[in-house]
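Just below sit the structures, each encoded as structure tokens.
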Structure P
């Protein structure tokens with residue numbers, strides 16, 4: 001039977017068939033922004049208790065009305081953990097305060113994803129973060145001492161400390177943190193960070209020395225992912241350690257120069273990749289999508305660059321095969337200052353003092369406007 005066989009179909013059914021034909025790939029009633037940019041996110045530090053009410057107003061007044069549907073909150077130790085109170089910051093969010101954020105996100109149908117930095121970023125400059133401060137035995141490089149005054153570059157190649165992924169006791173605590181934080185945030189996904197891991201497989205580590213760095217990285221990703229999957233939850237990570245920094249020319253920050261990139265072929269495909277690029281619109285989202293991962297592009301401080309990245313993401317999604325189309329998920333603005341500072345910048349209460357930080361708030365405004373103008 002052909003589509004236009006007048007003996008087989010009525011005029012009404014022909015109209016319905018034509019409507020269905022021209023609507024292939026679109027959900028009934030789905031807007032252009034939902035179709036072309038399904039993930040529209042913001043990644044920002046969780047507010048301190050004193051900034052909570054203002055942060056919730058920001059969700060109500062800006063994120064919800066501007067169709068942001070994903071909020072990654074970098075919590076780390078800014079929560080009053082019940083299982084491991086020794087790890088909590090001195091001033092940290094209570095369970096009741098977290099529930100206010102949860103309620104606001106539910107009201108606006110925003111997917112809330114808490115983040116605790118795992119593997120890398122266990123220190124910053126001259127200070128240890130909670131895990132290694134309380135449990136120094138987990139340190140991958142205990143022989144590297146934190147300087148009184150941090151400078152980069154340095155003889156130790158110290159950017160941030162890592163925990164040893166093969167320490168027999170580390171995952172009991174890590175998994176307790178994951179379980180508690182995802183439960184209180186009522187989250188179906190967890191962001192583990194795992195970016196900029198320079199210390200891995202150290203030659204002086206009694207457990208990791210001589211091991212394949214890609215296998216170590218992939219093993220840690222998979223171990224965390226498996227723990228989450230057993231609870232029907234999803235793992236999100238930054239994508240830089242899965243990109244070959246030398247071959248691509250992307251370099252040591254937004255990609256790997258210590259061979260962890262081969263882990264891209266060793267980890268489960270249901271891990272969501274946050275692909276951040278801040279200086280150029282490197283098209284590495286294509287790499288992740290073609291490998292079978294769902295991926296979002298993540299800008300930071302340059303509005304023109306963010307709009308260019310958005311245009312690229314939309315074109316990839318439009319022109320992808322049916323097998324890979326849904327892998328191109330959209331955009332997530334990243335913020336690398338406190339929530340309180342960012343909101344001040346956003347509303348013009350104060351100007352950003354550090355030119356190296358660019359214009360994070362302006363970038364987000366440009367990205368929101370561009371996404372909302374998608375047709």
Structure Q
């Protein structure tokens with residue numbers, strides 16, 4: 001038996017040596033593994049994952065090899081009797097010390113990786129990320145791009161989601177406004193949420209940070225390779241959880257500066273005089289655009305909603321009843337329901353326009369025009 005165990009140990013040593021000399025074999029085919037990260041901290045975690053997998057595999061093979069050997073060659077039918085290790089000091093020491101050493105070997109590099117992932121000091125750019133049901137809000141707080149802010153929502157066509165068209169290459173991982181950051185710059189991410197728990201997760205950066213209502217959490221990354229990287233909310237945040245993608249474009253310094261300039265021009269052009277008095281046609285036209293960006297996923301383009309999930313607006317009591325009730329529904333949302341508050345996502349002008357559109361689209365013909373001043377005067381919870 002001792003000779004066999006020695007041979008088995010020798011073979012396990014060979015396997016471990018080969019794995020050490022040729023680590024690329026462990027993740028040669030990325031189709032069977034995670035995509036390689038583009039940040040040093042993420043790469044550390046990625047390599048740690050692969051090494052831990054090898055260590056666990058060696059332990060698994062060793063334990064079950066000894067177990068299998070013992071069960072077969074020391075079975076009762078061959079006259080063997082169960083060994084008695086009661087009060088064996090040697091055995092007690094071995095099964096205490098060996099796991100302890102294995103734990104230390106795994107814990108030390110894991111601790112270093114966690115410390116590296118949590119280093120958010122001296123960032124070049126700080127971005128506040130707010131989770132909403134079901135979209136992301138981005139505010140560039142410090143560094144180049146300060147003042148830029150936008151909402152990022154799912155851009156996958158409804159025809160693909162409904163199965164009327166073939167799924168695209170990046171099905172459910174497309175957004176209308178991606179996050180843009182410069183390459184080789186440290187980006188600090190501050191996460192929070194407006195309604196329920198969300199989680200900003202980007203495997204390529206080695207980043208996964210929960211967004212908790214009422215709290216600010218932070219993480220950071222430094223992308224070392226240009227490209228487009230995709231992630232998703234990884235917290236079960238509600239019925240539309242699978243429709244909350246994250247897209248980050250890592251670009252050169254020159255392209256980033258041009259993007260910032262373009263965003264500031266767009267923001268300046270989008271500023272609307274809050275004191276403007278809108279006509280019905282103007283408000284409906286603008287409200288249709290706001291609806292298409294923020295409401296269509298739940299209530300559908302035809303206003304019929306999704307039976308059993310999201311109510312219809314076409315002919316509903318909300319969209320045809322008192323306007324104050326309709327404004328309150330959009331401004332403050334509904335506690336405990338999927339209807340989120342839009343007071344921090346949309347401007348008074350946006351809310352006035354979308355309420356006007358909903359009250360005068362499809363079969364709804366109230367003829368009422370909601371003005372931004374009415375939204376501003378409405379109580380905000």
Structure R
């Protein structure tokens with residue numbers, strides 16, 4: 001199956017009766033994705049504004065393709081070499097060309113299978129993206145084989161928000177520890193600006209210290225036009241089910257991600273709202289929120305994540321141990337659901353046998369059909 005051009009990148013397309021998805025050959029970036037809800041079609045993921053510009057051909061692959069969600073191994077900037085390894089930003093998995101293996105339609109499921117032979121740390125990564133009939137969900141599975149040693153890894157989902165300030169309400173499962181990036185995220189001398197206080201520790205998204213002594217509400221987005229900021233949230237590892245959600249009350253839908261927090265320990269929130277004035281960003285990458293479910297030490301990369309750091313010294317994993325003869329599997333679900341009037345923010349997500357129930361802060365309930373046991377078999381018995 002040959003890829004076809006989609007918003008500037010050769011991509012494979014696959015569909016169900018509720019979802020139309022595309023994934024780039026270069027870097028395996030998943031977008032655009034269109035979900036068919038009862039009240040209309042929505043397209044929640046962002047695509048970089050330079051995607052179809054001729055100048056994009058000069059960018060590094062991860063920026064050239066930048067869109068939607070992609071798998072990072074190792075996650076992060078990777079500017080510092082680790083032993084003899086020098087990985088590109090977010091790893092070969094986000095930059096190299098993936099190989100098409102199969103597109104299978106079995107009963108009510110469609111599964112796209114891609115593979116990538118890595119060279120910096122020799123091994124293989126197999127990517128499986130599954131759609132199920134009558135579900136507005138993406139089931140993502142990555143299987144890493146032939147590698148040994150520790151590696152930070154995870155998903156890098158990016159959502160495009162309506163431009164109205166505070167158009168989306170953000171919530172997550174219970175947080176054990178949360179902190180603003182300890183070092184400067186942007187350099188004003190180079191045309192980049194941030195507003196949060198370096199290293200500030202917080203327990204609530206709606207009250208995070210800023211550099212000028214005030215506080216920012218990160219539970220609503222977009223806010224803070226003209227800034228780029230990064231924070232990391234570490235979730236409870238038990239029960240073995242964690243989530244992040246963004247509710248769009250005016251658009252009447254919610255986007256959410258589900259994970260096993262024993263595998264993907266943290267969530268990095270990247271608030272990209274026009275704070276980079278250097279190319280290719282040029283102040284135009286706005287209203288984008290990265291919800292990056294990972295096991296890593298912020299966005300620094302492999303060297304900083306595998307060695308002792310302030311987060312893993314607190315007892316929270318910042319890398320995953322790989323064994324050459326035992327493949328490692330990372331399962332992840334992203335989904336959307338229509339919400340009724342008055343559903344403002346997700347308070348909790350309850351796993352069920354063949355669905356999840358999203359409960360709002362006002363106790364409105366929405367049932368979203370999906371197979372939560374995909375994350376791990378122990379969830380199959382939930383009711």
### Task
Assign the value -0.69, -1.10, -1.35, calculated as log10 I(q)/I(0) by the Debye sum over Cα atoms at q = 0.09, 0.13, 0.15 Å⁻¹, to the correct structure from P, Q, R.
Q
### Per distance in nm of label points 7 Å out along Cα→Cβ at positions 48 and 288, the highest-valued of structures P, Q, R
Q
### Query
Given a computed value of -9500 for helix-only ellipticity at 222 nm (-39500 (n - 2.57) for each DSSP H run of 4 or more, over all residues; to 500), which structure among P, Q, R does it belong to?
P
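Any read-out appearing in this document is the output of simple, stated calculations on the displayed coordinates, not a laboratory observation. Fair warning: this is a prediction, and the values are worked out from it, not measured in the lab. Cβ atoms are built from the backbone, for glycine too; each structure is taken alone.
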